[in-house]
Structure 1
Amino acid sequence: MKRGLLAFLILLTAAGPIQAVTDSTDTSDNSAAKRSACKATSRIHSMGLFSYGGRLVCQNHVMDLHFVYNRRTWGFQFFKAFDLHDTYTPINFALAAVNKPFSVSKKLTITPHLGVVLEQFRSVADHGSDAAAFLVTAYKIHPRLTLEHTAMFGNLVLEPDMRDWVNRLRLLYSHGHLDVNLFAWHNNQVFDAVGYSTVGLSVTMARLPLSDPFTMQAGITALYMASASDERTMAGANGLFLTLGVSVN
C-alpha cells in the first residue's frame, strides 16, 4: 500500500484511539444542531496506526495534531502526524480536506471528502504528495450505536499508477464517556496487487472533563491482520497500543 494513501488513511477516528491516528468523521459527536463547531485535539500513541487503512506502520511513539471546523452544510479539517523518534517513517505527513454531508434521512448520512496529502520527510511537500478522496456512509442504528462504511481512494492526480482503494467498516457504540469501536478493513486489489483483511477493537474513555474548555481521552486498541496477499504485509501487522489525548472546543 502506497505511502500517499497510507498518509490519507490515518484520518481520525476521534471516538477511539485509532489514531496516530483517528478520523474526523466521528459520528459520536452530534454537532449538527449547531450552526458551526470547532475542535482541536492533540494525541500521543505508543505505536503508529493508519486508522482508515488498518495498518500498523510505526513501532515508535507518535504524536498528532488535529483541527476540525464543521458547519451544517460543509466541513474542513487539518491533520498533522509525526514520529517522535524518526522523521523518515510513513507517519510523518500532513492532510487538509473538505467535506459536504448529505442527509438522506434522519438515520442515514453520506459524506464525501476531498483533500490533499503532503508527505513530509524532508520538506513541506515531498515526492508522493497527491490528492485523495473518501466516501463515508453512516447509519444511526440507535442513538448510541452507529454503523459506518468508508471507501478510500488515494493517489488520484499526480501518480494514478499508484492508485489504491480500501474499505473500512466500523461499528461504534458511544454512551457517556465510553466509546467502543469494532473495525474491519479490506484492501480489495482493484487497482494494485496488494490486498489484506484486518480486524480491530478499540475501547476509549473519552470526553473526560478537565478545566473548561479542555477534555481528555485515554484508550487501548488491538489490531489483527487476518490475511494478506504478500507475507511481507503481515510483518508487524498485529499489535496492542495505547493513546492519550487532550481536546479543546
Structure 2
Amino acid sequence: MTTDLHTHLGETRMDYTSITSENVIVEADTLINRMDTFGIDKAVLTSFGSVKFNDLYLKATEVYPDRLFPACVISPRPTDDAVWLLKQYIDQNYVALIIDENLCRSSDPATQDIIQIAVENEMPVFYHFETIGPESLSLIDRVSTLFPDGKFVVLSMGGLFGFPQLLTLSHRDNIWIEISSTLIRLVESPLRIFFDAFLQDGGVRSLVFGSEHHSEYSNIMAALNSINLNVETSRILRQENAWVILGLDFS
C-alpha cells in the first residue's frame, strides 16, 4: 500500500480554497474513495495559502484518524503569535509544518525560527514553492545544515524548472523530494535527462510519493510506471520514505 505525503481536498487540484466546514467531510469521503481505488492507504492533508484550512483539515482527519493526517501552514509573523500557534498544532498532533512561499519569506529570520521549533519537536518541515529559486534553495541548504536531525521535504520537486536546482542538495540524508504533479510533466520533458541521471545515482532514496490531489493518481501512477522502478525502489518511494519522514507506524 502507498502513502500519499502531499494532498489536499477540493474538486480539482487548483480548487483547494473552496473547502468549508460544510463540505470538508464530503470532500474527505471523496478522497478516501479515490485512495481505495488506487491502493493509497494513508495520506497527509497539506493546507496552503491560509491558516484557516488547518482547522478544516484537522476536522477531516478526525473522521478518518487511521488514514488521514493533518499538516499545518503558518505565517511566521507576528513571531510570538506564530510560535504560540505552532505549539498548539504540535499539541494537536499535526504531523508536519508547511513553509508556504505565499506566507513566508525564505530570507526572513522568523521563518528559520519556526523551522527550528518544528525540528526541536521532531516535526518534519515541508516546503511549498511554485518554482524553487536561489533564496529558497539557500534556506533549505542552511536549515538542513544547522539542524541535521531535522527532516525536510521539498513538495512538487521544487517545480519543473526548480528540480535541477535541487540536485546539489538531494543526497543529504535529511532532505527528501516529493514527486506529485511535477513528475507527470518531468517524464515528458527534455529535463528528464536530469531525472534519469538522478535515479541512476541512487536518487530514489530521497524521493517520496505525493499526489497534490486525488485527480492526479492515475497520471502519477502512469509516470511512475514509465521510469521502470523495481519492486524494492518502488516500495521505498511509495511507502518507506514517508514512514521515515513522519515517524509514524503504518504497519
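Just so it is clear, none of the values below were taken in a lab; they were calculated from the coordinates. Model, not experiment: these values are computed from the prediction. Cβ atoms are built from the backbone, for glycine too; each structure is taken alone.
General observations
- In terms of FRET efficiency 1/(1 + (r/R0)^6) of positions 75 and 123 (r between Cβ atoms, R0 = 30 Å, to 0.05), the structure with the greatest value among 1, 2 is 2.
- Test item: helix-only ellipticity at 222 nm (-39500 (n - 2.57) for each DSSP H run of 4 or more, over all residues; to 500) calculated as -1000, pick one of 1, 2: 1
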